[in-house]
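Heads up, there are several structures right after this.
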Structure 1
Amino acid sequence: MNYSSGDLFDKCTILQIKKGKNLTVPEFDVVWKEVENLIGTNKELKELYQQLVFSNLKQYELEDKVRVETSMEKVGEIAIAIRVQNDHRVMLKNKINKLTNNFEEVKLYKRHI
């Protein structure tokens, strides 16, 4: 495997969201099989997958909002929310990585307060 389990789960959740929006995502079935094999009967991984789906849905909603917002103040507030949401997403991916004995994703920028 050339990528972490967290990245695989993340990709699958994004494909699942796109599929739910009726977009064509032919690779979903292939990626989902890999995720299913990793999850197996592990309830914690299944729960983390569901949390990652929710996190990515929230990220999509925030990204959609920032694209239509015209107030610079609101854009700034949404940008901060996107950053916070992305940090949460990375935390979930790292929990998945830890449970599947993969490497931790490290961000090289200053963390917000």
Structure 2
Amino acid sequence: MFKSLKERWNVASNKQLWLILLVFALTGSTTVYLKKLIFDFIGIHAGTSLWIKVPVYFVVVLSIYNVLLLVFGFLFGQYRFFLRFEKKFFARFFRSKNNIVPVKLKSER
């Protein structure tokens, strides 16, 4: 499993892989904690309509997560990896249907 992650992410050492996994873990945990604080602050609770809660959730969580990923990546010396990771994420997220890049299978590379 770890070997395939190292190949997929083009990571050279086990130490770098563990740092990357630590950054993902810290980012996810911190995002959940901050989401609760922010929702409490703006008054969103269990009784709030889903029409309000879901869009706010996506905006808040995606924003916090992506910023924290870069911050923790910087703190743990993996900023370049996470900057590339973010660029790929947003390229997929905002890509238009006319601008789709074909994906090659590993066997075709």
Report task. Output the label of whichever structure in 1, 2 has the greatest value of Rg/Rh (Cα atoms, Kirkwood Rh). Result -> 2
Query raised in the report: Looking at structures 1, 2, which one was distance in nm of label points 7 Å out along Cα→Cβ at positions 31 and 47 calculated from, given that it came out as 2.5?
Result: 1
Requested in this report: Taking relative contact order in percent (Cα under 8 Å, 6 or more apart) as the quantity of interest, name the structure among 1, 2 where it is greatest.
Outcome: 1
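None of the figures in this text is laboratory data; all of them are computed from the coordinates on show. Here the structure is a predicted model, which is why all the values come from computation and not from measurement. Cβ atoms are built from the backbone, for glycine too; each structure is taken alone.
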